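Each in structure tokens, the structures are laid out below.
Each reported figure results from applying straightforward, stated rules to the coordinates on display, with no laboratory input. Being a predicted model, the structure only gives us computed values, none of them experimental. Cβ atoms are built from the backbone, for glycine too; each structure is taken alone.
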Structure I
Amino acid sequence: MNPIIEVKDLSFSYHDGTKALKGVSFSISEGECVGLIGPNGAGKSTLILHLNGLLPEAKHNHVSVKIAGEEISKKNENKVHSLVGVLFQNPDDQLFCPTVYEDVAFGPRQLGVNEEDIRSMICKTLEDVGIPGFENRSPHHLSGGEKQRVCLAGLLVCDPKILVLDEPTRDLDPRGRRELSELLHKIPMTKIIASHDLELIVKLCKRTIILDSGKIVADGNTIELLSNEKLMIEHGLEKPHSLQHIHPHN
């Protein structure tokens with residue numbers, strides 16, 4: 001079966017010469033939930049921005065990002081945007097309408113869905129993410145967790161094939177983190193979760209990719225990698241509390 005995400009030898013430098021990604025290669029199968037971890041500055045957010053063409057790589061022949069078998073290009077960027085939903089670190093970066101309804105309706109309207117269908121889609125999606133009846137609320141008066149759910153609803157209503165989440169629990173309290181974890185667990189689509197919240201990664205992701213200084217340093221079973229204290233410390237991370245009792249095989 002062809003992978004739904006395929007990244008081959010992806011390198012990227014910012015205008016100031018900073019090398020953010022150095023020859024990154026991996027593939028993800030449909031339905032996988034993959035953790036992406038690493039210290040600050042590892043290149044996680046830069047990698048995420050490449051996955052739906054928000055930060056197109058320098059066009060070299062040997063560089064390739066394919067989504068559902070299609071290479072990201074100017075010609076098909078709209079299609080790629082519809083396949084990949086990205087939840088950014090700060091919900092306020094994604095909320096710009098006066099009501100929850102208008103925010104969640106934005107995507108379907110861009111896709112040309114008629115208003116009657118949009119209304120029923122929004123009603124169902126808000127229920128799915130645990131905030132039914134929020135249509136007329138102002139996004140900017142909501143709690144951090146509620147804002148996060150509105151953003152998630154705005155992605156899910158467009159029915160993407162892949163969900164990419166950048167630090168989804170960053171500003172949430174323990175209850176908010178637990179509720180988001182349960183919600184994400186119920187969403188069956190392919191997911192990539194970039195996070196410093198390693199307990200979330202342990203709970204949701206069977207597989208984890210560790211990125212450091214723009215390179216993949218490990219890619220494998222989450223429990224095996226995250227319980228390897230030596231590996232974690234080497235790359236600016238800590239073994240999660242829930243795995244303290246597990247000792248990796250030497």
Structure II
Amino acid sequence: MRTLQIHQYPYGNDNYGVLLHSTQTGETAAIDTGDAKATIGALEKTGWNLSEIWITHHHADHTAGLTSVKSATSAKCIGPHELSSPIKGLDTHIGDGESMMFAGVKVEVITTPGHTRDMINFYLPDEQLVFTGDTLFALGCGRLFEESAKTMHASLQKLMALPADTQVYCSHEYTLANAKFAITVDPDNQELQKRIKRIDSLRADGKPTVPTTIGEELATNPFLRFEDDDVRAVLGMQESSGAEVFAEIRQRKDNF
């Protein structure tokens with residue numbers, strides 16, 4: 001049973017920030033702080049006091065507000081080891097296989113290089129939650145800026161192995177655009193067709209499509225369906241490796 005409260009808030013053109021709060025201890029964590037004003041506003045709206053900041057990777061739309069939020073709240077900041085650009089303001093570096101405690105809840109770190117070399121995900125198994133940054137999106141995955149398709153393929157498999165009912169909070173509202181691409185490589189997927197209708201309805205009402213679940217992504221996200229016979233047939237890659245199929249899907253999305 002979940003013990004933590006979640007508040008998701010938008011910022012920028014399509015980013016999401018998240019606050020994670022324990023009513024038992026009063027502790028609050030912010031996952032990424034790309035916009036200080038938006039984060040402070042979310043804290044004021046909820047009435048929560050910030051204890052920790054968790055950073056998924058170094059890109060500015062995830063870190064630009066870090067030092068300002070830290071200064072305003074005295075929160076400690078936890079983020080990835082310096083494998084890409086340095087992140088100013090980090091107090092603690094954490095990586096694959098390491099874990100930490102937040103409000104009595106275990107938080108496991110899963111490294112997923114691909115979008116960046118320093119990308120980390122925060123997984124809370126007892127809460128059935130994972131914060132995937134720009135690795136896994138609803139119906140998509142991050143662009144490959146710092147690593148190869150082979151590396152991202154291996155990274156995504158770490159997330160695919162999580163329980164199907166794990167709730168996924170990613171950092172962008174890209175789902176509608178991702179859906180338009182997904183149907184081109186998985187056109188006969190009835191679950192995808194139904195999901196697209198739900199997405200259209202949510203976005204028409206101005207509602208978020210995040211969070212999603214690992215199970216829903218396994219069933220409908222083409223970037224996780226590189227072993228599916230129907231997807232392989234559409235691509236003409238029945239005999240290719242999973243990594244090769246993934247690379248083709250990623251390249252097609254880049255050019256879509």
- [ ] Taking 13 as the value of relative contact order in percent (Cα under 8 Å, 6 or more apart) derived from one of the structures shown (I, II), identify that structure.
- [x] II
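Suppose FRET efficiency 1/(1 + (r/R0)^6) of positions 92 and 156 (r between Cβ atoms, R0 = 25 Å, to 0.05) works out to 0.85; of I, II, which structure was it derived from?
On the way: I: 0.85; II: 0.45.
Structure I accounts for this read-out.
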TODO: Identify the structure, out of I, II, from whose coordinates FRET efficiency 1/(1 + (r/R0)^6) of positions 28 and 84 (r between Cβ atoms, R0 = 25 Å, to 0.05) was calculated to give 1.00.
DONE: I
Task: Given 14.9 for mean count of other Cβ atoms within 10 Å over residues 44-51, calculated: source structure among I, II - done: II
Open item on the list: When mean count of other Cβ atoms within 10 Å over residues 172-179 is computed for each of I, II, which one produces 14.4?
Closed with: I
Open item on the list: Out of I, II, which has the highest value for FRET efficiency 1/(1 + (r/R0)^6) of positions 100 and 204 (r between Cβ atoms, R0 = 41 Å, to 0.05)?
Closed with: I
Task: Structure responsible for 3.5, with distance in nm of label points 7 Å out along Cα→Cβ at positions 68 and 236 calculated and labels I, II on offer - done: I
